[in-house]
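So, here come the structures, one by one.
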Structure 1
Amino acid sequence: MLFKTNYKNLNSSWIKKIYLGETPNGKDLSDHLHIIHNRYTGFTEEIAKTCCDLNGKNSYELLLDTVNPSSHRDILDLACGSGFLLELCKKRFSSKHRLFGVDMNDNELKLARIRFPKNDINFYKANAQDLSFMKDSSKDVIFCHWALTLMDPVVTVLKTIKRLLKKQGVFSAIVDGDLNSAEGYLEIHNIIYQYVQKKIPNYGLLELGDPRVRSLKSLNKLIKKIFSNSEIIITPHILSCRQKPSILANQVAGFFYASLILSSKHYAILVSKLTDYYTKNSTDGLSEFNLPVNRLVVKKT
């Protein structure tokens, strides 16, 4: 359960502008994300690591599969959060691989450093739009797990990634998939957003980050514009997890940014609504959550 204290509604500059019908800017978005990650540090990995495809792979492992261990040595996790993906890298790859993590949030980085008591991974506090301290053509692989969707301006980020990648380097990202492609996902999305909109009527009219990243077609067009003459592969995946209704309701609510703007009282009500939904749609005491994602892989040539 995320709420250990009685939180009030999240009150960021982004939320204030949404409430007033105004358009937030990149600074407002950054402020909003900082407040959420300060409150709920490490929340992203809770459900992401448990939802798997038909081959038993979660979204982190889908990124790891794009690494060539024999030729890729320098690996950067952009918006590394609590460091879960880097922990998997350390387990899968040899000590010859050099691992780096960048995140803009102090609390996430603190949690990530706790994972690596030997301090054998280089962590940096920075925004993805400004990595001027990193050398050109210095990274073989750059990961971005579910954060590209939240970045604005995203073009600056993509140009930075292109600058940092070595020849034959790989950029791999997990982004949101088509809401209609996973059974039951749109229903869950609507339960959450309809409830949040009772508190903030304009919520959802403007999504976090750049909307082009949320559509396979517009994402492909955007990436082709930045990474000309590169191989671009975008593949849809459905990730699923099964749990008892009450447990799944808590995990799912804690995964959506929309849920996390609620007070602890209203969050508990939302979890109760999700529990009711999953209870009605359970089989043998278990319910299923299906999560649509796209895996973006750019091979620099």
Structure 2
Amino acid sequence: MNLKIPEPLRLRDESIAAALRRAAESGGKTGEAAELLQAILLPHLAKERVDLLPPLAVLPALARGQFSPEMAGVLPQIEQLKRDQHTLQVEHATILSAIKLLVAAAREEDKSQHARFAELLLFRAWLDQSLFTPLAIVIGKYVQLRLHASALPAPAPSSLGQRPEIELPEALRLSHSRLSAALAKAMRAGGQTMVAAEVLAQLLESHLHKEDKAIFRILGLLELIAADEKEAVSAADVSEWDELEPSETSLHEEHMALMRATEKLLVNARAEDADEVVDFAERLLLRIQLDEEILYPAALLTRNYLKWQGRTNSPA
């Protein structure tokens, strides 16, 4: 299969490499810490581009209920990812330590832009480990399930009884908190930047709340599915996601308004040299793209996997 790395993740890797290069060129303790992180992180990202990110290319099709046997082409990469999990966890721990060194050095030398980048990188490393790795593993599980159950009709919507509450993944909860905090700072920037931030605030907070409730909470099951925690997964009530597609369509329309408001904020922040707000606006645009191309399909895939698993585990 020709597996193309999803665009927001490719752009993310490119922005990380460019920001690291700028930090290394800044000299001093910050430059030294950035060079150390480059030596550790860039080979790790290269490995992810081989085994972790390409399998995510089949995610949109699987989320729409489309399947073909050719998708089994992702299984060798996912199996390699599973075999490498312990090594990747060790690498993540080393990377997190190196990022913390960069944060400390940049703060000590009052290099705020590099400090902000390093703080965001801490979160991105956690997101990779807690969300994207289990997502790739669940893609493999779903492909295997469909390969062995392709003759079965699509399962009917579930009708489960009272079950334990599914919690939003911590990484996404913190992501939304960080976006809200950054937007609050932008609203204190003054000038046309403040005006644009206030317009964006009217859209963003309610949107994040609806995303969490209507779509993203189901992603709290990803790590349990990837770790084969069958008892905990079977105890979950996913019936509220039976009709996930209308919620996704509604939020897509909100995304268009959010993108326009964020682009306006970006233009104003650049004109008024509000660098921190520029960073926030660029990050929010990438996050909106990530929602559309990765996180919404991931929610649909999780729902589809659980429904197909329930079908194949049902008595004949």
Worksheet entry | Which of 1, 2 yields 14.9 [mean count of other Cβ atoms within 10 Å over residues 90-97, calculated] | 2
Worksheet item: Given that helix-only ellipticity at 222 nm (-39500 (n - 2.57) for each DSSP H run of 4 or more, over all residues; to 500), derived from a single structure, equals -24000, which label among 1, 2 identifies that structure?
Response: 2
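Among the shown structures 1, 2, from which was the value 1.08 of Rg/Rh (Cα atoms, Kirkwood Rh), for residues 170-289 alone calculated? Spell out each step's value before the answer.
Values: 1: 1.04; 2: 1.08.
Clearly, the read-out refers to 2.
For distance in nm of label points 7 Å out along Cα→Cβ at positions 18 and 274, find whichever of 1, 2 sits highest and give me its label. Write down the numbers at each step before the final one.
On the way: 1: 1.6; 2: 2.2.
Top value of distance in nm of label points 7 Å out along Cα→Cβ at positions 18 and 274 goes to structure 2.
Which one of 1, 2 has mean projected area of the Cα convex hull in nm², as calculated from the coordinates, equal to 15.3? Spell out each step's value before the answer.
Details: 1: 15.3; 2: 16.9.
Label of the source structure: 1.
Read-outs throughout are calculated quantities, based only on the coordinates presented, and are distinct from any laboratory measurement. Note that this is a predicted model, so its numbers are computed, not measured. Cβ atoms are built from the backbone, for glycine too; each structure is taken alone.
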